[in-house]
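Listed below are the structures to be examined.
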Structure 1
Amino acid sequence: MRIYDFVDEGLGHSSYMIDLGNDTAAILDPPRFPTAQESLADRLGLRIAWTLDTHSHADYVTGSSALAARRGATFIAPAASRLATLHLAVNDREHIQLSDDVELIAIATPGHTPDHHAYLLTERGTPIALFTGGSLMVGAVGRTDLCGPELAEPLARDMFKSLRRFDELPAELPVYPTHGSGSFCSAPGGSLRTTTLGRELVENQLFAIHDEDTFVQQLLSGFGSFPTYFARLPELNRLGPTRYDNLPRLATLSPDDLERHAAAAGVIIDVRPVAKFAAGHISGSISNTLRPQFASWLGWLVEPNRSLAFVLDADQNRDDLVRQCLNIGHEHLVGELIGGLDAWIATGRRVNMIPLVDPSLMTPDVVDVRQASEFEMGHVPGAVNVELAQLTAAHLSDQPLTVMCGHGERAMTGASLLAAGGRTDVVVLDGGSDTWSSAFATPLEVG
């Protein structure tokens, strides 16, 4: 048996393909478009016989139901998930024979979500892999507040009991989490993707706590904010997402089409690099550079029922853009401006600019839009921290503003939101906090 991992760096999500040793494979926690997993199975001559979800995901749209229909696989999910799609519901300690030699044992591990299961794989009766989903992670455990603040403590107590169920397993057992570094589903943890139970007992401060009250207190004190779209995806996944057997293509829009789209309350997302947006962009458009983190910020800042049109550069990856949108359940993709911003300018239409400035030209009033935990680790002295998702609702200075972040992408997103709301006195620190520190040879302020 062999296990292959697939990582979405932007969502902090890992999925796995398990070669079961008899020309069949199982896919665990697949993304909505498991193209790489299916391609590898085909190259290896494996039939995808099983697809498994550890819990109802909040950070991405599951690919299991569509994969099962497309490949004739059996979809395994916790019975507690109450899925409306065709699946094999499993309960605690239930055994499923995946192949002649490989057996799956379901372990109910509520905490990250009420329905959460871990899956222990055994080969000829010997434990060989533990898929922990959103329970035990590398240096961390899953956060328990995604189902509502009122459930955070009860689920934290469930999580403590769930983690202790792993104590009976061998210390050398490999652990394969679904969430990891970069995932908002995780309490802060390490950057590795896989681990062992023994390593976590030594290095994972939360996993090593054997007093329930202490565990709950420490876990609940470590949560930051998380994307608003997390609230709706579990139900979408429960009911079953729209099936796409092939990745849709973006339609093309003329400048007139784009103007009509904006007039009908559609949203224009400009995914070009920060410097391009700064030099010229369509009034009211939102900057969200196409990068691995694109989907998280799109889902956080734009309601899922809004129609989206896009401005891209010629060399940007359209498939990646569509995949990231659909991965978080943004389905209303109207199309892209054909010919990009040059086509808009060629019609005589005007563009707006948001200056990128070096540290010497920063205004006295500085807003840092990073997460609070990032800000506390080091920030420009005198800067005010307003997380990006809270920026438009915050009471900001009415004096000219410099918006900044770690590198510039989130700062330009924030500045574009302020500009769309009518502000014309906003600039963005080029390069972010590292640029400031280098320019003045001064350490950032901590705390």
Structure 2
Amino acid sequence: MDLKNKTVTVVGLGNSGINAAMLLCDVGAKVRATDSRNTPELKEAVKPLKARGASVELGVHTEGFIRGSDLIVLSPGVEDSSPAVRWATEFGIPIIGELELGFNFCKGNIIAITGTNGKSTVTTLIGELAKNSGKDVVVCGNIGNSLCGEISRIGPHTWVVIEVSSFQLERISRFKPHVAVILNVTDDHLDRYKKFDDYFNEKLKIFRNQDKGDFLVLNYDADNLKSLKGKARSRTFFYSRHQRLDGAFVKGGDIFSYIDGREKKIGPVSDIRLKGIHNIENVLASLLAGELIGLDGRSMMDTVRNFKGLSHRCELVATIDGVEYIDDSKGTTVDSTCRALESFEKPVILIAGGRDKNSDYSVIRDTVKKRVKHLILIGEARPKIKSVLGDVVDTREAGSMQEALEIARSLAVKDSVVLLSPMCSSFDMFKDYKHRGEVFKEAVRQLEGALKR
């Protein structure tokens, strides 16, 4: 892609947009950058862009700023309803996303991971598997720094492990990973998509451009992914906790791979330190991806044994008077909370709620009835969740995380679990899920300190 002296406008100036604009400066484009926000933090963030000669518009999108562009680059959070998108469409200006822009300048070998739940864990673990096997690795995408921000670090022999969201896949054209991984697709982001099939089909774009020299990794235990067999041009492999198949599976307490007619024992399931059956699936997906790119099985299992997981994903914060306090703030979907609940045999006091994403909470009724002793609700979604689940479990409401934890503490008994797993986004009360998790952790620490005094 030759963009030298082309006028390219970047819409949305979060991490992805800023990095896209900087990359465009590097390749000699005439850069415009626009964002509807005008915060002090954003004004500071765009200073390097202005220093490199980019035109920057904050606080509003204007038609004149879009008109005359040769290309529009959208950040993932920008929806089709944005005035900037409507004007670009009206003027016939091509539109791509930040992921597509980065791909056009990426020299490395791409492993791309998508799914509703588990993306960050699998992306991080695959990165660790490859790094500990001696590969040059860059981990990026939705998990942290964007692909555009890592281009200068990527060479022909680099393995680029990217967490990819449905938002990023909306605007791809040529994006083509050597290994594509789809972990699961369940209800999410129905505040952005009209129906589940729209969301599902965006996820499937991850393998759209693959060919017979590439690999597609799918979860056989997810019915809507099992049915994709034969739908891709790439070689498709599955992973399963239940079924022996072409790919990776569990048999007799051990993990095996079966690739090109050869069955190989990789290691015992008991070496996985992460809580929950969903993390067995995450490890299977990661090991299968590693097998497909030729990583050593012994080295991979050494990495699995030492992998403790990520912050805010079923993370033990403290055990106080025999009660475990677990931070699963990344549990922003109903399915992820269901999987977290299934990880505990002990009775659970569940703290949930936040900003609703048009989720169907009725699908978790049976799990809540079986696993949850008390439900404490926070955030904007309290009335909706209570209307669906309030008749199957003792339900309380709290105005803050601190209050929710105080209620949980008053209800908790020895050998129980206090679990923060919200089923919702965080943006009603917190900056993001990380901020929400840190507030929960701090409240637990304060509780622990008060009891020690």
Structure 3
Amino acid sequence: MDISEIRFAKSGDVNIAYQVYGSGPDVVSIPPIISNVELSWEEETYRRARERLGRHQRIIEFDKRGIGGSDRFETLPTLEERIGDIQAVMDAEGIERASVTGLSEGGIMAQLFAARHPERVDRLVLINSMFGLSAYDELQAYSDTPVPPMEEIVARVAGAVESWGREPEVFVDLFAPSQNDNAAFVRWMARLQRQSATLADMKRQLESVLGLDANEHLSEIKAPTLVVNVTGDRIFHPASGRFLADKIPGARHVEFPGDDHLCWIMPDWPALADCTIEFITGETPQSVNPRRFATVLFTDIVGSTARAAELGDQAWRVALESHDRIAWKVVGRHRGNLVKNTGDGLLVTFDTPSDAIACTSELADELAHERIAIRAGLHAGEVQVRGDGDIGGLCVNFAARVQQAARDGSTWVSSTVRDLLLGTDASFEDRGEHSLKGIEGDWRLYEHVR
């Protein structure tokens, strides 16, 4: 998939950072309260969602003013100024008309833009969208269950902002509770927070969005509109989506089970993504081939429990963040697909075993500079690609068992990988036959000699 470098559009005196990726009809994506168009690729679930959307659409995604790669502001921007940022990005790309997707408070920008500039909006998608808080008292009429008081919601969000960059688990619990037990996601969120905004930036951002209100313009929206809500969203009750769909002429409202305001990381994100793709393109996304050949790499940090006890929680978190950052960089250089971060290890696939071996060697060397040692295991064969982008099958289990058999600090491979690399510069030493848990028979394993 084509992914552009970060570009900048001038909106008055403010530079708006944006990125273009994918192919298909143009879609302008307005993000939620936290965004960084560059760092979002470095978390596997976010990346899979973007890749799935990008297979069907050409997406122009930008960081709102005040966050990510865009300029900061001192004076709180008006909603009119914010929709000027949408125009600036479209003009910079020479786009006269596009579909517009707004998430969270990005949705309120999308609402006013669609109302004020109907000639530039083909279709409108609002996902877990904010609404003008002047209508908060009306929401109860759209729900059979109590809608939490506005003051309670604002207090929750303000509490998450107060923990910015220091206790990311507070933000994750409110915005993405399905990831509460995913240590790698929590670490990535901490890095995303620190590299996207300061605490002062976020306080200004929160103050600026609470006053945004497009309610009186909802009836002016002419574009076909899809309103999507996650039923367990802890920020905006689904009643807010029902309200928006009722006020926007002809709007369709769809709800998905889940608890995550940041919907692209919830367990059933592919269903939500496909719903929006079908609405925008008019075509139902076709499922990809569920099986393909790959070289599978598993890594594990040696002695992670003892190392964590030695360093202490804070220093160990910093070390793991270094591990994650280096892994993303090195895997990308060797054309790998980082399927998942397992907490203190990785699952990666490659098209060729030579890329896999080269990546593993470089990764081990770079991590050694951070005093992090890894053991690695490689196997090659057919893998089953699941709907959410994860993989499974015997090949994956085999690679995991090879990694578990490897000695500390070494890379072991199956005989399959060794045979595929015959005639290359790769060298191996025979480590004998091994019985691998869950795998029938005895298997000869080899250690890669660097």
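Readers should treat all values here as calculations from the given coordinates under stated rules, not as data from a laboratory. What you see is a predicted model; the values in this text were computed from it and never measured. Cβ atoms are built from the backbone, for glycine too; each structure is taken alone.
Remarks
- Which entry (1, 2, 3) yields the derived value -9500 for helix-only ellipticity at 222 nm (-39500 (n - 2.57) for each DSSP H run of 4 or more, over all residues; to 500): 2
- Comparison of 1, 2, 3 - label where percent of Cα pairs over 33 Å apart, for residues 206-437 alone is highest: 3
- Origin of the value 238, where volume of the Cα convex hull per residue in Å³, for residues 182-277 alone was derived from one of 1, 2, 3: 1
- Looking at distance in nm of label points 7 Å out along Cα→Cβ at positions 54 and 382 for structures 1, 2, 3, the greatest value goes to 1.
- Each of the structures 1, 2, 3 was assessed by distance in nm of label points 7 Å out along Cα→Cβ at positions 94 and 302; the largest value belongs to 3.
- Between structures 1, 2, 3, the greatest calculated value of mean count of other Cβ atoms within 10 Å over residues 294-301 is seen in 3.
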